[in-house]
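Asker: Pasting the structures here.
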Structure I
Amino acid sequence: MKLSVQDLNSHYGPAQILFDVALEVADGEVVALLGRNGAGKSTTFRSIVGLVAQRTGRILFEGSDVSVSPTHAIVRAGLGYVPEERRIFTDLTVDENLEVGRQPPRPNAPHWTRERLFALFPNLDEMRSRPGGRMSGGEQQMLTIARTLMGNPSLVLLDEPSEGLSPKIVEQMVEAILTMKKEGVSVLVSEQNLHFARLISDRAYIIERGRICFAGTMSQLDARPDVRDAHLAL
């Protein structure tokens, strides 16, 4: 198992946000964490990579317990994180942003070069010298994912990758995630967009008010319109 999260509880100050969250991602699998705004998706991701100080539970990555590991150690172990806010370096060019993310190759993960990333995201190839601050939101999202892949992760957490993107860019994002899967990268993606999740995911979890309330394949979710309406309908 690539990632196993068990009995994860997280707090921001006195407020508890996650309640006994449990999920798994297998090798080469794309798994969606679905839920409305404020359901706990981003907090789950931040807790997995050690960015939430007040958390308990067990997090196993590549078979190793990283429950109390600092964020930099978790990332160096091969877990990539693409936050919702993107957080590119706006004054640096595309090439310079990619260089910031460079890490050595790993024996258990695909090795990404700039050329391979430009083949994955052709838009970036056309703007290698463009500062990140002069790119559209969709282009910045591509750059953030490409920069994360420069670290040669075996698992990537993608937080709301389709949010605010044009339909054309969303199509390119679907193709990129499916290519990552084909290359052997496991992906855990948080989403509100069920259609997007359906195009890329093998399985799904639904989270609401910090609790997992559904776990199953996408076909099992499609067979439960009551679940979709109760937890995902706006």
Structure II
Amino acid sequence: MTLLKVDALNAFYGRAQILFDVAFEVRPGEVVALMGRNGAGKSTTMKAVMGLLPRTTGKIEFMNEDIRGMAPYRIARMGLGYVPEDRRIFGDLTVMENLDAGRQPPRDGAPQWTPDKLFRVFPNLAQMRDRRASRMSGGEQQMLTVSRTLMGNPRVVLLDEPSEGVAPVIVEQMADMILELKREGVAIVLSEQNLHFAQLVSDRVYVLEKGQVRYAGAMSELARDDAARRAFLGV
């Protein structure tokens, strides 16, 4: 069963074409990494899937329904969660109030998340339930953004650069969280530059370069392919 399928996706900012026939798919309980250098098109791909770009062509299917051109709030209500790179927490609200803002009803085929369950995954948040989000560190805000998305009980989560600019201990908790989601059957599309982090959690990988998929395969294969890593990732 395929939860999310993208085929021949093209995306534009004004007259400039950013994505060229991007294609990938993700199944239940699978972590698929989108990798590539800065500017490769990873974040643009996620925004296109979530309906946040004004001009796209191609096919985006979620739960066997064509969602391309659908309003972002409708896509989210269907069970497709999105954690943007720039976090976008509500700074004037407390941790608990941010979590309440993301709450959606339970849905068939997806695990149900509660604050207490999230606090077991992110123990740091449990100690700051009443703290305003603006008074949290960048890593703590990242954990809160992920947690708020999970309160929507998504079937698929798009995670954009979760390890970017956060402390190693937070990165470790992010990895644990992703593995917990996998065990519960949630699918994840992970945009990432950190190869070590991606290797820890990902099953398959698509490498983007200049808006095109240049490599697709098992993460274990990329880890062994020195030439592909040097060519596309510079590592």
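Asker: Using distance in nm of label points 7 Å out along Cα→Cβ at positions 61 and 85 as the calculated read-out, with 2.0 as its value, let me know the right label among I, II.
Answerer: I
Asker: A further question on this structure: So if we calculate distance in nm of label points 7 Å out along Cα→Cβ at positions 133 and 205 for every structure here (I, II), which label has the highest result?
Answerer: I
Read the figures in this text as sums done on the coordinates, not as results from a lab. Keep in mind that this is a model prediction, so the values were computed, not measured. Cβ atoms are built from the backbone, for glycine too; each structure is taken alone.
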